[in-house]
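Every number in this text was worked out from the coordinates using simple rules, so none of it is lab data. Given the structure is predicted, the values throughout are model-derived calculations rather than measurements. Cβ atoms are built from the backbone, for glycine too; each structure is taken alone.
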Structure I
Amino acid sequence: MTDAVTEFYLRQLPGAHLQNGMLQAPCPFCLGQGKQQAGTLTVHLNPESFFHGYFRCRNRCVPGGFPLHFARTGAISPAEVPGYDPDRDYFGREVDYPAANINHELAGFTDKLIGEPLDCLQRAAITPEVLTELRVGYNGRYLVYPYIQADGNCYAARCVHPERPEDFFWHGDERFAAERFRLFNAPEIEHCENGTLFLVEGEHNLLPLKQLGLPGIAVPTAADLDHLDPRRLHWIRTIFLWVNHTAESEAMAKNFATRTGYKVRLVRWPDQAARNSSIAQLAIASGPQFQRQVFALLQQARAFSPFASPAGEFQTFRELLLQESGTAYANLTGGFARMDRALAGIHGINIMGGTPKAGKSALFIQIASDMALRKIPVLYYDFENGRQKIYLRILSRLGRLAIDRIRDAALPAGERQRLVQAEHTLRTLLTWLRVVNDRTLSPETMRRHIDFLRHETNSDYTVVVIDSLHKLPFKDISQKRSGIDGWLRQLEAIRDELGAAFLVISELARNPDGQFDRQPHLGSFKGSGDIGYSADNAMVFLPQWDPFADAPPAQRRNDLWLVASREQSPGRIASYRLDYPYWGFVEEA
């Protein structure tokens, strides 16, 4: 089955020969344009090509174009053309053109295009037929590029020195040298309606592309792209934008692509191309290989789009997969064997809820400091305890000394030696553990912190501890729930963008009687319905001891439950016995 465009051309060109996506037929326009015999009309009919439906005559009797231009040229009803829209509004047709023009002068300029200026153009393989089609001329010193307007007349021409493009002036009606009219070969826009068009910098750079039979327009300089209204190109489906190989021109091209939209595909120069390269220079240097190089660059041209290219996307996937197969990813563990097995390591967003004073902070401080000792960078955002208490608890656990003993100035020699060694260890791990008490923390600041610590430690991964979710800064305390949900969305984004892993402490909700559920479940979390959606792993830390009993603290145990997980099986993880008075836990079955 053929597509609508192919069917249109087959109807209009009976007896045409279609092979390998190329339709050939005697040109129906040549005789009407004064040619002695009909040339060959070719139509590109590969539906996957950007030039699907583009026709041109080998005799260049009429400008090439797409189906609507074919219909206008052949006096065919536009209603027969695929893609015709009778309600289409064309921008820029409101111009009142003056009666006087410089059409009569152009013939004199074209007659003077002989000798060295013509030889210079022919070194880029530009034939007289192309120059005649674009009505390029010479005034004895400058090449003359006529700026034909939508009504088919020329009111101003740009005269450019053949060897010094910066040396130019405008000839004719100065009103048509204004910024809005600075578009060379502008009628090509209408010829390429619903199709593809080249937009290049400099008239001389358009000539080699026209020699290849490609449709295009030109602005005098890349700076003129700032004055080209995208509405003028609204009905062009694809624009190949190709500017000179300079930083300034490429920046202008990106700005234009941003304003115009994703129909613009930027043609990028090869890595080995010299700076300041131009299309005309490439045509001279490449010779017979110019056409092959142009189409190779077109295949690589990409829209200035919000998406990565398929090749780039796959490359990123492969690189991340290799990272996750390495030791750095495998080493992201918390130091508790049963917990690491149940969670498959510390990855993604891990949220743990618990009752007040259950030891949530102590557990995560222990995990954070153990990871830092293994040279895993950890950011600890603390809104509960204060930096000094956190360091004291780490020091107590490292030195196996109660905090009141640490504060004792008269320690026995054995305890003093343990304290000195613990202080040395703490000083070392603080390179990898950064405690932050910023009550004005924002997601942007968190991103900067993560980025800094990754570069400072030369690590691919960072673990972020948040103590606690319900005390993160909000703009409006009355909108706490929406604020929590907003933070969860940001944590998801940071996880995906920066590869950070999170350990987040959450509060649990109380029942109407003021008590907490004894059977953990996903609905136990307080203040957000989004925890179940955002968390890769949701855990509950429940005490199994009576706060009013006389049992010694060293016998206190908490059970850790995995209540929801994206990839792991929920259930009880392990029991954690308080390592009193050293502010830590011991994992037990």
Structure II
Amino acid sequence: MNLFNIFAADLQALLATLPETAALPAEMRARASVEPPRDASHGDLSTNAAMVLAKEAKTNPRALGEAIARALEATGKYAKVEVAGPGFINIALRPEAFHEVVRAALAAGADYGRSTLGGDRPVNIEYVSANPTGPMHVGHGRGAVYGDALASLLGFAGWKVTREYYINDAGAQIDVVARSVFHRYREALGRDVGPLGEGLYPGDYLVPVGKALAEEYGDSLEKMPESDWLPLLRRTAIDAMMAMIRDDLAAIGIRHDVFFSEASLTDPNAPGGDRVAATIADFRARGLIYQGRLPPPKGQKDADWEDREQTLFRATDYGDDVDRPLLKSDGSYTYFASDIAYHADKFARGFAEMIDVLGADHGGYVKRMVAAVKAASAGRGALEVRICQLVKLMRNGEPVKMSKRAGDFVTLRDVIDEVGCDAIRFMMLNRKNDIELEFDLAKVIEQSKDNPVFYVQYAHARIASVFRQAANAFEGNPVSEAEIAGADLSILKDEAEQGLVRLVAQFPRLIEQAAASREPHRVVFYLYDLASAFHALWNKGKDLPDLRFINNDDRKGTLARLALVRATRIVIANGLGLLGVSAPEEMR
């Protein structure tokens, strides 16, 4: 039950019949928005209808606002309707409207807040996609948590979501990890291998892979020429690294529906054959490719620039800053060409909406890929790129040192093992994705109001304790679910109680806003506000016995407050579930 959507529908129906606005096109009337007033004392809802429609209605905003206000008042649905300033309309709802919200939350349970905003449209969300060259670092963790929460949020808001991981298993970096594995393999055989060669991957995570190869193959691999063992170790390394990555992702509750291999794009035996070649051929046939020369990148010395004729995609025709090469000087495909083919494959699989979640170093990637998807889909598909900024890992305000396991960075698994899944997921979403995040390992396990994840989970645990107490109240005549569902909510007159009800009512709108803006951090902020309101009411009941959730001398009041508390619990559990964070029954 979304009060904002209900009022918006009523407003549109009214505007369609009001003499001043009835003649306006429906799409013009739809420009009127419904928001909470900036100042809560002004009411529950506010609309700018008079401000955005006055010019087309050939009147002034204040006069149109007065006309709309009179029409709203005439319906008898609202407690108060006022025109403010130049024409904003503020509406106070009757208490019964909020009582219906509480009942709707109790009835819907785990579905409270669910929306049809997405219209069951398919959307592909690609996230993590870490190179299979080693363990994931904390930065990967932020993109993983953001992408997973976004996928859950869009699914809850009515999209048909596919979670995808793009395995970068082609290119020179896979040869490097294979040679690094070969070093560890020879080390496991007891050879005097010396230090790692220049450019090989450090860290201990490849040691078990080398030992497993030694046990399986003995010394046979080192008797082979590199051309024979390299392909075998490439596959072995990819499988081992992806197994490690999947295990780390599982430890923070992240799953994917599809793992797509980059190497498969050029595999002649894969369905569709060489899809990069097919994509280039398609672009060429449509006149999207030409042979030309590019100027050197800004700031690059002429001596470092190879001035040659290249096969170029007309990216500037689709909004990019420059045209982009698709073939290297040796005739092999550029990474960009493979990326175009990959996204063309997504579109062919039925995804007109695509979202890529990328790291902070991919900012320059956005325009070219948005342009490429427009071209590959002939304008029928769209790509959104969401950048996750860096994570500064701290402990009590001091930077955390690198991991011995990885060799040159702190692994995500190290952090999972230290603070747990819930703290990582909640705090990774505690800032907007494109803002740098400071993650303090000591702060996220504090049991205080300053630790948001604890504060929200503690609210849920406190509510669970209320219902454990309720089961033992009213000896011989315990409260029932049916009684709670049918409670007289007019009893909830205290300002703190009404404030909590209003927050519960905002949850469905919050879900739609967070989904439309691709901002799961809004759910985190909302849950903290909801938990704060609940804790404040709990504390108020300590001083005012009449506001306590359970009062053996007041069954009706107890039932009303239990209904409110259960609705609050439902919202907290639903919100935490979207974030992938547990809603504990007890906390110690």
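Table for the structure above
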item	result
Value -0.73, -1.07, -1.16, calculated as log10 I(q)/I(0) by the Debye sum over Cα atoms at q = 0.10, 0.15, 0.16 Å⁻¹, for residues 219-474 alone, assigned to which of I, II	I
Top of I, II by distance in nm of label points 7 Å out along Cα→Cβ at positions 19 and 171, largest first	II
Structures I, II, by relative contact order in percent (Cα under 8 Å, 6 or more apart): label with the highest value	II
Value 19.4, calculated as mean count of other Cβ atoms within 10 Å over residues 139-146, assigned to which of I, II	I
Entry that produces 6.2 once distance in nm of label points 7 Å out along Cα→Cβ at positions 11 and 491 is calculated, selected from I, II	I
Source structure (of I, II) for mean count of other Cβ atoms within 10 Å over residues 99-106, computed value 13.9	I
Test item: helix-only ellipticity at 222 nm (-39500 (n - 2.57) for each DSSP H run of 4 or more, over all residues; to 500) calculated as -10000, pick one of I, II	I
Identity of the structure behind 220 (criterion: volume of the Cα convex hull per residue in Å³, calculated), options I, II	II
